[in-house]
1. So helix-only ellipticity at 222 nm (-39500 (n - 2.57) for each DSSP H run of 4 or more, over all residues; to 500), computed for just one structure, reads -28000; which one of P, Q is that?
2. Matching task: 9.6 is the computed value of mean projected area of the Cα convex hull in nm². Pick the structure from P, Q.
3. For which of the structures P, Q does the calculation of percent of Cα pairs over 17 Å apart, for residues 3-50 alone return 54?
Structure P
Amino acid sequence: MTSITGFVTFLLGIRKGRAETESVLLLNLEKSINIYQTIIDDMKEEIRSLNVKIDALEKKVGTLLEENHELKKLMKEHDASTNPKK
């Protein structure tokens, strides 16, 4: 009878050990997921910020291209008026 009780206790100890190990693994997994979620959220905010900057720079480039085009046009008109073709 004692050997049966000892064997059952041994099996229950193994099950308890496995359950504790799985519990620790799940806690570690949850911590890892939270860390990665924080990183992902930070990266999303950084991407949003960079997209705003990109939009502003694209508008600035567009404005500069328009100004450049107008200046070239004015230079051609100026050259045409100061150097008439013969």
Structure Q
Amino acid sequence: MIVIVLSLMLLSLLTILVLYQRRGARHMRALAMTDELTGAPNRRAVRPIWQRNWSEATRRFARSSSSTSIISRASMICTAIRSAT
């Protein structure tokens, strides 16, 4: 009987420790993704969004015809980035 009670207490303690560790990890991840003073997203948070938009813009650029001018292609990339955000 004592063994069962001690096992349950140990299991409860381990569960509490895991929950605290997960909460701490979420908090650290949030700190890593935002500016401490302003709370605004920093480059770690923005980079995946920028990479996704850049990939979409380069795919659209590659699909466009080769006869278009460089200026119109740059305009198409800018439009693609704006529409993706």
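1. Q
2. Q
3. Q
Laboratory data are not the source of any read-out in this text; all were calculated from the coordinates shown. Values in this document were obtained by computation on a predicted structure and should not be read as measured data.
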